Structures are given as structure tokens and as C-alpha cells.
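Scrolling down, you'll hit the structures one after another.
None of the figures in this text is laboratory data; all of them are computed from the coordinates on show. Worth saying up front: this structure is predicted, and the values here are computed from it rather than measured. Cβ atoms are built from the backbone, for glycine too; each structure is taken alone.
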Structure I
Amino acid sequence: MAAATTSSNTKPVLVQWILDTRTWWPEATETRLLETHASRTLALLTEAERTGVLRYYHVRDAKMAAASALLKHYAVARLAGATWPEAAVMTRDARTKPVWRHPATGAEPVAFNVSHQAGIVALVAVAHWPGPGPVDVGVDVVCTSERRDRDLQLLLREPAHGWPHFVDMHADVFAPGEAAYLKYQIPSPAAAAAAAATLSTPEHVADARLRAFYALWALREAYVKLTGDALLAAWLRELEFRAFRAPRPTPAWTVPAREDGAGYSDSDDAQVINSIDIRFRGKKVDDVNINLRSMGPDFMICTAVRTPETKATALGWRLGPYEILALDEVLSFAESANT
């Protein structure tokens, strides 16, 4: 399959894909065993990627690293029409963000971003963006249960000031208004009254607070990744998400988030949040399409896209549910594109 060039008449394509590594290669109880049980996948990675995967101590982290590399190459090969060897050649932009450039033209036909947490690897990509200007994308996955035991121990050990102290531990990456909102308005009096049955114990209250904390983390991370910067950006505390809230969980990972007919739902029991007030240096940010959705009782995924030169374009894109890809499907495609 030859690398395809992008026609000026090609419409932009937005994809949202997930690889769920949690059940992959159960026989590989140690990372070194992936060389045997994940040989088909490892064969499709570059030598540097394979070395990086096998360097992880925990096999769960190694599996996510393999899936992340695989998913990036898959997006480029499938969306840009590149061969698999071409798609595997990634470079870095000025901010060290991984990018893929067409080997003949130097163009960047696919803008993508990847996030992984607790076995889940998510990718958002936009292909065939004709301009003017760039298209920016960001994604972040959070899992409220992965560190729950540790988090609850911190919160409940000293109930009188456990939560404010927990927030202060992370205050250097939050805006002052966000930290204050987390400390003193989560859960809000209205939410607490409406959910009295589910907030009846200190542990339930702690879970509600932690869900809001991780929702904010996902919002900020997706936005920062969209800009191409990292959580060490000098302007980080000048970015503020006001009156944010966490989407309600869905009953199970396989149960899609509930949305209304237009794909948007922002009521108090929403499982998808689209109306988000973002401020930068006090000024409202009005060019970012951002979406925070639940997947099951524990996961939330935040997606952010923008087209700065024509902001209405990205604002009009629907950020719907993620498609969960089957590993065999990805491997079969990769092998067919390997020449």
C-alpha cells in the first residue's frame, strides 16, 4: 500500500479509538514473557519501541506502552494511507510531541494524541485537515479506582482536614480558583441534598470528591496536551475550569454514556459533559470543543479539539463515544499494510 497524498477536496475525518489491554495475554505474568505471548504485536513495533516496552517492570505498563505505539501507527496507516513501515517512523515537534510527517511531502496529514491509564489506551485523531492553520487535539483518560485505597487512606485518616490537604498536595498544577472550588464546594450543598442516599457515609463523600478531582485532572490534561505543552507549562495556573463537575458513571464499561438525540446531555445526572467554562488569564476560552464522558463506573475520558484559525469548524464537530477496537482487527490491518 503506497502512501497517499491528501486532496484539497478531502473532508476532515475525526476518530476516537480505544484499545483495552486489561485482558491481553493473561499468560504473560512477567514483562519478559511478552516476547513469547505478544510476539505478533511486538513484531509490528520498531526496535526502539520493543526495547521500551520490555523495559517496564510491571507487565500492565508494558502492555499499555505496546498498545500506545500500535495505535499511533494504526491511525497513521489507516487514515493517511501509509504503509506500516512508513507509519512507524515518528518524529518530534518543537515541543517534543510525537508527530508523523509524509516521507515525500513533509506534510502532517494526521494530528493525533494518545492517553493511557489502568489498562485503557485512547487515541483521538483528525486526518485530512486542509487548513487554514493547524488542527490541535488532546485526550486524557483517568480511572477513579486505580489508586482508591491510597486516596481514601489520605482522605479519611484525618477527616477534619484530609480533603483540603489532599487538594493542596496538587495545588501547583491547579488554578487557585479550582483548588478553592474543590476544597469547599465539592460536593455542593445541592448535590449533597439531591444524593443524600449515596453520600451517607464519609467514604461515599470521599468518593464524590475524588471523582470531581479526577474529572478536573482530565479536563486540564486534555487541554494542555491540545496546546502541545505539558503539566510543567509556565502558564498552567492561569488556566481555570470554572464550576466544573464530573459526569455520572455508567453502570458498566460496556454500557455507553447516556446522551440525548443531539449527542449532548448536560443535566445534573449527565454522563457526558459538554458545557465547560474555560478561562485563561481571566478571559473566556471560546475556541476549544471539549467533552468529558464516563465509561463505566471508574473511567472518564476527556477529548479536546480546536482549529484556531477557523474556530467554528472544530466547535461544530461532534465528540461522540469512543470506538473500542479489537486487537486482532488492528494486527490484521497492520500485517496487510506491512509492504
Structure II
Amino acid sequence: MKHLVIDITAHGFGHIAQTAAVLNALDCTNTRLTIRSCAAEEVLRERIHHPFTRIHHQQDAGMLMHDALRVDVTASMNWYEHFHATYAARKAQAAHELEQLQPDLLFANVPYLSLDAAGEIGIPSVALCSLNWADVFHAYCGHLPGAGKIREAVLHAYAQASVFLQPTPSMDMHPSLQTQTIAPIAAIGTPQRTLLQEKTGASEHTRFVLVALGGLGMDYPLDNWPYLPGILWIFPDNALTQSRADFIPASLIGLDYVDLLASSDVVMTKTGYGTQTEAVVNQVPALCISRPGWPEEPNLPRWHQQQGEVLFSDWRTIQTGAFAQQILALLEMPWEKPLVLPTGASEAAALLERMN
């Protein structure tokens, strides 16, 4: 059997979502999968439908965050300085670990250390992501002493990949990378409105707003959250620090995330590939919280506006609760955009099968 090793960064849920969609499109009849990540195993197994061996493994930190919206620039720079102070030894260790696994192909989304190690020992590799850490790091830390040398090392690592697949819409990337644009990668859910009504005791006229700002913790301003008659808000369980009749923990519904999204009338999210593309392909209107300075802006919001129904807000507006009118407008907004087919996963899977 062929052996495919998959490295997934744990910086946000979107990396898992992109990778899982590609792996699920693979014919694994004659391929065994080893997944290396420090993401929670239950999340990986919920999304990835093929059997796989999981190795708890962290190769990068992406960017260190204050919360789901704000990068901690100082902590991020400190992490990269520490990591790259012994980079040669880390790369040698990563190469040794790959040699022990003996993969036929490495697939990364989108840690760079193992790509660098694979290039060192002649293992073919493919990178896939809507962003890369070299350019994200540069956007936040490029002005700091020593950042230029670190960025060059990260770019060199990424350049070892035979191809860097960019699912639409991706951030602009450094020209040294062997990029190839593919269609969007996003999961299509199965709407289950009747289940939502049964689990919540809601009527058929109730509207559901899914609050989905990503896996990193946020201090939700629940004291100022608007009350809108006939609307239930579905939150991540850990966000509900107080109870209210119209606040629903996601676990009460018991649906996979993408089915929950597809069953909702509106989703609240932030600039980020996973939920924005899934909102478009499932034709769910979105209220998107902007992330000034995040390198996926403006490409991702622009694409979302072109392909879906979306309004934009900022965190200060959310904190004051002054977004109620935007939610009401989205609930009345007809979907007038053509269906977007997320064929990027099958395109990427076909390339992996040719190379593996």
C-alpha cells in the first residue's frame, strides 16, 4: 500500500476542514493515512471519513492569538525567534521522523518544517492552504528586527513543495512559491430544520442564527446581546457563560457543524476561509466580522460579497449589541447568487492520487 503522511496545523478549524474535504475525496483503497497534528482527535475523526493513524504532533504555532480576532504580535515574534534559533536541528529531527514513517508523499496544510525536511531527503510533497505562514508572519512581524531572515527561511521551506495548492479564494502569496489555483474547498451540509425545531421546542416560524467565530475563545458580550422575538441564537457551548431562553448551546442540537450551518437561517462569523466558504456553498447569509490587518482581507471578503449574501461588521459593533438590524436584514435577504460548486477538494485529491 502507498503511505500518505498528512500534517495539519492546529491554528484554527479551517485547516482541518480544508484537509478533511480533500482526504474524503481520495480513493484510499490502496493508501494508508497517517495524520500528524495537535488538533483534538475527536475533531479529526468527525471530519475525516477514512481510517487513519493519528500522531499527536506540533510543527508550528501559526500566529499566537489574543482571541479569535486579534494576533498577539509580541508573543508570535518571540515564538518564531525561539523556533528558528535551533531551526537546523529541528529540521534534522523532522527529516529523521519522516524517514521512520517512510511516506510515499507528504501533504501539508500548512506547516513548513516538514516540507523543508521532505525536500532535504527527497520525499515529494504537496502544500495546500488559502494562506501561508511566511506571508502572514510578514504582515504582522515584518517590521521587527530579524523578521526578514525568518521569513526567508519559511519561504524556502514552502518552496520545497512540488506545488502549493491555493483553494479559491486565497490570500496573495509570495511569487517564489509554486502556487496553483483550484476551486473552493468547502463541505455541503444537509439541512435538518425539523430536528432544530424538535430539539429547541421552536415553532416552524422560528429563525435560527448560528454564532461561529472559530475555535479560539472569545469573550462574547452576552449582557449586550440583542433580544429579537422569534429568533434563537446557537452558540458554542463554552461561549454561554449565562443562560437566556433564546440562547441555545450547539450540543443540544447534536448535529455535525456543517449540517448545523446548513440548517441555520444566518451565520455570524469572522474573516476566515472555513465558515465563509461553507456559508456560500450552503447558501446561508452571513454577518462577517472584519479582521483588519489579517492577510486574507480583502480577497476573502470580496469573494464572499461576489458569490454569497453577506453584510460586514466589526467587533466594537458586536460588543455594543448594535448589530440587530443587520441580522434582521439578512433574514429578509433573498439569495440571488448562483450556486457555487466546491470542486477544489476533488481537484486536489486527483493531484495527490497522481503523485502518490
* Which entry (I, II) yields the derived value 0.95 for FRET efficiency 1/(1 + (r/R0)^6) of positions 28 and 116 (r between Cβ atoms, R0 = 30 Å, to 0.05) -> I
* Asked: Upon calculation of Kirkwood radius over Cα pairs in Å, for residues 92-251 alone from the atomic coordinates, which of the structures I, II produces 17.8?
  -> I
* Asked: Once distance in nm of label points 7 Å out along Cα→Cβ at positions 76 and 268 is calculated for every structure in I, II, which label goes with the largest value?
  -> I
* Match the computed value 21.4 of mean count of other Cβ atoms within 10 Å over residues 20-27 to one of the structures I, II, and report its label. => II
